[in-house]
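The data blocks that follow each hold one structure.
Where a number appears in this text, it was derived from the coordinates with a stated rule and is not lab data. These numbers come from a predicted model, not from an experiment. Cβ atoms are built from the backbone, for glycine too; each structure is taken alone.
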Structure P
Amino acid sequence: MKRVSSFLILSILIFWGCANQLPPGGGPVDREAPQIIRTFPENGTLNYNKNFVEFEFNEYVNKRSVANSIFISPYFNEEIEQKWSGKKLRLIFPEKLKENKTYVISLGTDISDLRGNKLNETFTLTFSTGSKIDQGIISGRVYDSKPDGIMIFFYLIDSLNKLVDYSKTKPAFVSQTSKDGSFILTGLPEGIFRIIAVRDQMKNLLFNLNEDEIGLPFRDYEITDTLRIIRNVQFEMMKIDTIKPVLNSVKFVDLNHLILNFNEPVDLSTINPADIFIYDSTGIEILNPAGFYSLEKNSLMLVTPKLHSEKDYIISLKGIRDLNGNEIDSTIQTFYTEMISDTIPLMIKMIQGNFSSSSLEYFIPEIELSFNDLIYFNDFLSSFSVSDTLGNKLNFSVSRKDSASFFVRLEPLKQKDKILIKINLSSLTDLAGNRLDSVFIKTFDTNSDADYGLISGNLINKISKDEKLLIEAKSLSSNKTYRVETKEDKYQIKNVLPGNYFLKVSLKRDDSKNDFRNFTIPFIYHQDTIKVKSRWPTTDVNFNVEGLFR
């Protein structure tokens, strides 16, 4: 009996080990990407007549990651059978291969080993059932903060600029980006190609509006017998959002504050207190909020005249839009008040300069500050002052994004200088009358040219002298972007902070006239990442912009 039990346990353990892929224990952590070390047939094989192909990896891989990362062009309508033997994968075709046809099988970069290390780049196997292989090659790059694993869809179309419904039409050929966003697809036939980039969340080889991000081309590409290689096809990703914002909930905080929670961030500039009504259940008491200010990502605080306690209220609003311009439907929700008054003292939540927390850019000095509650604009103006080190008053202008935040813009200052700001808090009160009887004082320094670098170069083959170009330097480590416009054949971007940048040039055209269904405004990214150092000009960063005018 003991022998039978031991044998049974051993059998179960062996079966469990085979059925569940687990990473090996012990030893150094594996950070090496898996590799494909052999294929059958070999790449470039002609007159292939088998009904299967094989791929052998250098290590065990996650089979589930492989299942969703196999792309075959032309694709089969029926499912392809996958058979594993150790590190070897056999793909069995559901139907006979077409005669005299080039087949391209791509294994995408979502394939990972048992430690989660992914393929460095898409692996492509090309073979033909005839005596020749199509020689077309298209390569390019996606520029994005997360560029790896993005699908590249190739549609064969019969005429330039043809309308393609990406949500219903599957591509004729497929590739996937590597870690740096680059992609390449070989074995393409002659013809006209529409190419798009899709972050395919559903893994269905379709563009799903409001779910997937998309990168559009600015033109179609044609492979001919004299033009077989097309390079530098570029994309940048965007989300096309057509879903209206929704008010999820209204939360009572106190008799002067309500929290509105939406299903997505909303555009604060579209919120008009006159379009928001608060009234009791009798409809007799009707009032508008005094203001609002932003909280976390999808919420904002509504500041109201004092409400009555222990009472049912109705709130209605309209006109609010999300960050993509979709307008909320007229909305009504209810809430109940309690006997909770606002007794929180007024205070400054945040104050910082536009160079650092205590430093200003000398040529466009700006201070951002926010309070923990609504402050009337004129009250802030009368409480705020700025002076230099000699006590001379400095001119400033004030703008705001909501009822608790302010931007103070000063006239250009000297380099390596100091200024002093004062806020008389005793003259400020919130709507409930809370105040802080003190004076806030803070010193700011100004920076200098030594904190910046410069980028300059030539715009080669600028065919049209009347066409304005937009040059943008986009930081790889922050949301900072520098922009200049020019009609000349050279450019210069001044006062650039040190760091690594993508450099982009595009035609300066009206975005609203663009056809987002198929094309984007023509643009080109510089092939190199631009490194900017302080006190050092980065020169001769040249663009060949001829492709923008095709």
Structure Q
Amino acid sequence: MKKLLFIIALFACATAFSQTSPSNQLQAPKAMKQCLDSVIVNNIDNSYYNTQKFLFTYDSKGNVLTLISYLKMSNIIWVLNEKQENKYNDNGNRIERIAYVWDVDEETWNKERKDSSNYDGYGNKILNTIYVWDTDKKDWIEDSYNKLEYDHNKNIILDENHVWNADKKDWEKSSKWEYGFDLNGFISKRAFYWAANNVWIPSGPTFYENDNFGNILQSINYSWNGDTIVENNKEIHEYTFFEGSNKIKQKYHEYHNWNAEENDWVISSKDKTEYDKHGNEILSENSFWDYDIDDWGVSKNKFDFTYDLNDNYTKKIAYFWDCDSNKWFEMYKEENDYTYSGTGKITRWILEWYSWEDKVWVISSKTKSDIEYDDNGNEIMKEDYYWDFDKKDWVGSDKNNFLFDLSYAISDLVFYDEGIPQTSFLEKANMLLEEKHYNWNEGWKTRTEITYYWSAKDINAIHEIAKSDFSINIFPNPVSNILNIETKNNDIIPEVKIYSIHGALLLHTKGNKIDISALTNGIYIAIINGECKKIVKN
């Protein structure tokens, strides 16, 4: 459902001016959309049933009302299998889902499970109750429920589960999570509880301290000893940043355990990580404390990384520390060789693993991927191979083919993302028509074929996905480095998700100043506290 709402929002946002007044909630006239009507999955290597079929029906807003699945038995006849019926509120949130299974003998649908959901005024789910069908009573009986609470920034602060005790005819506690957030909207507490005799038992909370960018400075974890919570372990983080930015240059990290006898923290391990200006990890070192010698022990290792101009890592070398010689020695390495298209996409990727033996690198394994794309950048073929050292030749392991209709963009589509073994449509730029998957057996042999069928439908209106309390102003736009965000309610810290025009999530953060300097120039879609904005990076 989330993907469906995003696609509809993306369509409206991409066609609207980026500074549209928040008072004009996202609305759209009737629009012709391509809706996914059915999917047929042909499992070639399944001996019992080799074909599945999924059929969908929609309401006028593009919500899926029913999903029916079939099995093709012995490759001869279609047999009903499962059915799902959905109901929605006016904002497009699903408030009920009923699952059925087909009774072959009685030739009827048998109810199996019902999910009933309630939402607050901002579209956050606050209660989900599960019922199961009692065949004797011919009625729904309670099974479990999940209750959620949120703070003013729409962060979940309570996630609580209960189960129904049929003998006592009452709800019993099961488990819960509690969360807290600091003034900047970053997590400051996380605590888990389990239930015994309907009483909450803490397993131990974790408390966090963060800097202004959301980087964790310290976390302390506590455990339950039967009477109270006691210190368990602690992590300390220190950061060095590139000058004039919030990009991490180096991160230092220490782990401490609580020593009850000494009533103090004792260090157990430490590690250091360094990054380049693109955020790539270039060095990682970690060490473990040896309590016998009261010093850093022999368990110490290091990793070095190098990258090409496209920020794909080309080499990784692992080292171990030799205490006798006080030197680093190689253990193994990985080497990657990439071939790129004119648009910067990887068309060939060769990965080699080496081990260090008798002071020379000895290759242990090698893999290769060949990839092809269409004119819109959709991956249409990928072949994976491994190197057979005996045959001295490449041997296939996996292959995938995809067929698209380039006349329809992802913003033209409405589809469902539950209950079918489908590829993630949001990773594609256009309408997916067919995919084929292969195994290698002295050549490529088809394993699975999936066919998608679409038809045009009028989609009535776009669900309201923003509230006036979250009115947003962004500037500058176009933007080069820092995107400033102003909200009508200054107490609400903006939650920002930035997507490519193809729907790929590129950035998820919180704050009033967002650094987007790492993004390439182009058009992006920003969802800020649920409100949709178009931004231009230049």
Have a look at P, Q and say which one yields 13.8 for Kirkwood radius over Cα pairs in Å, for residues 133-196 alone, as calculated. Q
Which entry (P, Q) yields the derived value 15.5 for mean count of other Cβ atoms within 10 Å over residues 149-156: Q
Any idea which of P, Q comes out highest on FRET efficiency 1/(1 + (r/R0)^6) of positions 61 and 429 (r between Cβ atoms, R0 = 35 Å, to 0.05)? Q
From P, Q, which structure was relative contact order in percent (Cα under 8 Å, 6 or more apart) = 8 calculated on? P
Of the structures P, Q, the one that 33.0 was derived from, the read-out being mean projected area of the Cα convex hull in nm²: Q
